[in-house]
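Input: structures, listed below.
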Structure I
Amino acid sequence: MNHTGLELGEMGLEILRAYPGNNGKGHGESLPISQGRHLKIVSHLNGDHREEMIKDIQQGMTKPQKCIPPKYFYDARGSELFEQICMTPEYYPTKTELSILDRSAAAIMQFFSPEGGDLIELGSGANQKIRKLLDVVNPSEHGWIRYVPVDISQNSLLESATELLNDYPNLEILGVLADFTRHIGVLPRGRKLITFFGSTIGNLTEEEAVHLLKRIRSIMNPGDRFLLGMDMLKPLDVIETAYNDRQGVTRDFNRNILDHLNGELNGNFNSHDFDHLAFFNPRGECVEMHLRAKCAVTVRLGDLAMSFDIRKGETLHTEISRKFSRESADRLFRKAGLSVARWFTDPKGWFSLVELQVKTLEQGLMMERWSEAI
C-alpha cells in the first residue's frame, strides 16, 4: 500500500492517507489487536470527494425540486449543531436509542466473548452510544476489541477517538476517514460487529438503502453481526415536534448546509433568506426537511461557475427521515439478503436496534416459501 505516515509518539497516533489506486490490502483484513494506547487514522477521502460534491450540487440544484444531499449537513458546525439537537427535549430518537442500549448492551457485546474482533461504527460522530457498549465489557478485555469508527469529519473522528483513549487505555482504535456510502469496501474483513446508530438508514430512499445494505452484507462473514438503528412509526405530533424544536436548533442545522456550501464551493447563499420547513409525509412515511425561500434570490456558486434562480416560496429539499414499521423493515432486510438475529426496542416501540446477519440459502428458501404462501 502506498501512503504517507505521521507518528505522534506521545499519543500513539498514526495518520495514514490512502491514495487513489489503493486496493485496501492491509486495511481490508483484521490487524493484530495489541495492548496499549494507540490510535491509527486512515483517510480514504481524496480529490474525488470534492468532485462528487460538485456533481451532487450541480445535479440537485438543476432538478425541478431543487435538493441538497443531507451528508453535506456535517461540516464542523453542522456536527456541533446535530449534537445540540440530540439534547433538545423534543428530539426523542437519541434518548430512546440510549435507553435501549442501557438495557441491551450486555447482550449485544456477548459477540466479543471469547473471540474478540472489530467493533465498527458507521457515521461515528460523538462517542456516547459506543461508550454504552464498551462500559459493559471488563476493562481487561478491551484489548480483545478493536474499535473502528468511520466518519467523514476528521476533526470529529480525532476528537472522539482521543476521548475514548483517555477512558479506555487498553482499547485499540483504527479510525477510518471515509464516506460510508461510497467506501464500505475499505473496512476490515475479519470478525466484526458493525453498528449503524441513529436511524441514518432513514435518510436514504428505499433503493439507496437496499444498495447500502447489500454493500454492507458483501463484507460480512457468516458469523458477523450488523446492529442497525431504525426510527419507527409513531404519533404524528411526536414526530413533527422532534424536527421543529422550540429553541430553533434544527432550523440552524438546516440552514447551516448553505453556509457549508458557501465555504466549500465559493457560494453566496444568505441562509437567513430561507425558512426551516419540516413535516411528516404520510404517503412516504417520512419526515421531509426543506429550506423555503422568503424572497426571490439568485445564488452563485463560484466553483461551479453557475447561478441558480430561486423563486419566493420555492424550497430546497435537504433531507428525508423515513419511519419504519416491522413490515417495512423486514421487507428492506429481505431485499438486501439480511435476516434478523435479534430485535431490541423500547416499551413504546418508538425506536429499534435490529441485530442482523447474512441470510443463508436455507433461510432465503424459507422466506420465498413464506412470501408465496401469503
Structure II
Amino acid sequence: MTVCITHHNRPAYLAAALESIRRQDYPTFDVVVVDDGSDRPDAKRYLASLAPEFARRGWKVVRQANKYPGAARNAGVRAARGEFLLFMDDDNLAMPQEISTFVRAAQHSGASILTCFSDVFQSTEPQPKQHRRVHLWPFLGGAIVPGLLRNVFGDANALIRRDVFDRVGMFTEDFGVSAEDWEFFARAVLKGERLQVVPEPLMRYRQIPTGFWQSTSLHANHMRALRAYFDLLPPHLRPLVHLAQTSVAAAHVPDAPPPPPARLDHVQRAVVFGSGEAGRMAIGLASRRGWTVSWIVDNNRAMWNTTTHGLPVRTPDSLKRRPVDLVIVASLAGKPSISAQLERMGMAAGTDFVHFLDPVRVGGTTMQLAWPA
C-alpha cells in the first residue's frame, strides 16, 4: 500500500494531511509526496524538514516542475511500491480508518478502483478545532450514463490497483485544468474496470476558493472529462455527447447577452498566450485574419525555451521587451487570471488583448472561433 500525496505551496495543509496519515489504524504502508513545483520558501523548508522521518520510514519526496495534478499523480504512480495506491491531495484529511476500510473493501469486492463518500468542510485552518460538516458528498460508482453529465464516480482520493494503469493508462497531464480524476474514472469504467464506492466518508474534503476545481474553468474541466467518451465514439456521434453536456450546463446558467466584438483593425502582429490545444486554434485564427504570430508565451516554466506548434515559447515578460499589437489569450481555465496578469502590464481588454473564443471585428467582418465538439 502506497499513499501518494500531491503538494504545491501549501506546507501547513500538507503537515495536517501527513498527520492524518500517521494516525491510520492500518499498520503497513509507505508514503510518496510529490512536490509539484513549490517555490515558496516556507514550502521548501517544510519539505526539507521531512527528510529524517522519511528516510527512517522509507518514505519518499519526489520533486518536479509545476505541471498540475495529473502529472503529479503520475509521478506518484511511478515512485510507488505498493500493489494498491491511495491518492490524496495535500489540503484534505484522512480519517483514521481510511486505509484499513479501503483494504477490506478491495479484498471483499474484487473492485480494481474504490472511491468513498466525502465529508465536506470549509476552513482555511490546517486542522480545524471543530468538525463543521457542510455536507456529505456521496457518489454512485461506475455509473457510465450520469457520469457523462457530472462526476458521479468519486473524488481523486481513491484506492487504485497498480495494474489498472497498465490496462487503462495514466492520468492525462493538462496544465491549468482540473477534473483529471473524473476523466480517468470514466475512461477506466468504459474500458471495463470495476469501480465501486465505499458508502461512508473516509476522508474530509476541504472546500476553499483556491481549490483546483473552484479556481479552474468549469467548462474546460467538463470538456476534459468528456474525452473519455469521445475516444469510444465515431466522429459523427461525438456532437451528441457535447450537446448533452452543454444542455445541462445551460440549464444552470442564466442567459447573458453576448459580448460586443472587439474592433481590431490596428492589428498586424500578434502573440498567443497559451501553448496547448487552444494555442494551436488561436494561431489558426490569427492566420485567417492575416496577422503575423512570431512566438507564444506561457506561464508554465516547463514550456519556456521550447518549441510548440512550430513557434518558440517565451516567458510572459517577453511582452514587455517586444511590444505587439495584440495578445490572444488561448486558455479556457486561465482566462480570468491571464486577463488580470495582462491588465497589470498595462494592457486593455478588447484593444491590447482578447480571448480566443471572443468575437472580433476587422473591417466590416465579425468572426468567432467556435469550440469544437
Structure III
Amino acid sequence: MPHIPDFDTDEIISALDAISQAHPEGSRERDVIELAQIAVLYPRHIRKADEFRSFYEEFFDPEFKLKVSHEFATREDADKWLASGHAKDTERVRIAGQGFMVVQLPGRLTFVSAPLEDEAMEEGDLDGENGTTMESERFYAVDEPRASRLAEDCREIWSLPDNARIGPINTNYIKNSRQPIELVVVCESPSFEELEHDHPAHGSTGLRILNSWLSSRGRDRLKKYQFDYRLLAQNGIYVTNLVRCQADWIPEDLYASGERLTTALKDEHVKDAWSLNRDFLDEELQQIARSYKNASVLFACGTEFDTQVTEATKFAEGAGLNWLVSFHPSRLAGRLSWHYNPRQWGDAQKTFPSERNNEKNRNQSMDTDSEAD
C-alpha cells in the first residue's frame, strides 16, 4: 500500500468517483467505492480530519509504537483506576509488566489482555503477518503421540480421508492463567471455527456460554461485536468437549459452499468416538481438581448424549468436583441461565434436567428466550 503524503480529501474523492464510473450502477464494486468515498468524508463531517491524518501517518510509520497511558505495579492498583471513572474504551495500559486494553462492556469497563510490542505473545494474540492465533501451552492438552493417534482413530471410525484436519482441540485455558477456574463447561465436539482457531468456544457457542454466565449474575448480555473469547477465561470459565475431534467435518470446499453434515450423523459420530475420548476427559477433570478443588462442572450437551454424560459425571464425582447437567448452549432458555452459576444450584446439583420437574419440556417451551444473542 503506497503512502500518499499531504493527501487532499477532495482529490481522493474525485479519484474514487472516476474509478466508480468504470463499473455499472448497482454493481458490488461501485457500491464499495461509493462507501469508501463516504468513509473518507466522515472525518471531515465530524470535525476529526486532523486526527484521521495523524492516524494515517502513524499507520505508515515503521517506528510507531502503541501509546501506554498508565503503568500499574499491581492488578489491584489498575482496578482502582478502572473504577475511578477516568479510564476510556480502547485505552492501553501496562499492569505488572503486561499489556492490557480497556474495553467497554454493558454498564462497565473491563481489562482484556493485549500484549505490547516489547513483551512476549500471550494466549489469543494474533500474529501480525497472517492473522492466526499464536500457540500457547494449554492447561490441559492431549500430548503426542496420543493426539495423533486419537485423530487417526476418529478418522477411521468416521470413514474420513487421511488428510482430514479434525483436531484434537483442547481447552481455551492457558497454563498458569492468572484467573482460577470456577466453572468447567463440557460441550460435545469442536466446530470448524474452533478448529481454525485451535480452541473451543471461539464463536457463537462461546458467546452463548458467556451470556448465560452474565445473565445468571444479573448482568447485561453481550452483542456479537462485543464478544472476545478471552473473556471466558478472564471470568473463570473453562471450556472443553466430550469428544476432542471435529465430529461434523466435511471437505472445506463443501463447507464454504454452505453444506453441513446432518445433526443426526454428527451425533452418531460423537457417540461412536466417546470411547476413544473418555479417558482424556477423566484425566482433564482430575488435573483441574488438583489445582482448583472448588471448580464446578456443567455438562452442556444435547440430551442425545445422556449415556455418555452419565459416564462423564462419574469422572467429576471421582475428582471431587460438583456438577450439573444442562442443555447445549444454543438450546438453553434465558430463564435457565442459573445453570451457569454454581452458587444457585442448591438441591439441583448432581442432577439431570429430567430430575428437575421435567425441565426438558419447560426449556423447549421457553427456547426463544435464548435466541436474542
From I, II, III, which structure was P(r) over Cα pairs in 10 Å bins from 0, in percent, for residues 282-345 alone = 17, 28, 22, 16, 17, 1 calculated on? I
Taking 1.31 as the value of Cα Rg over 2.2 N^0.38 Å, for residues 154-217 alone derived from one of the structures shown (I, II, III), identify that structure. I
Of the structures labelled I, II, III, which one yields 24.1, 71 when Rg and Dmax of the Cα atoms in Å is computed from its coordinates? III
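Rule-based calculations on the coordinates, nothing more; no lab input. Here the structure is a predicted model, which is why all the values come from computation and not from measurement.
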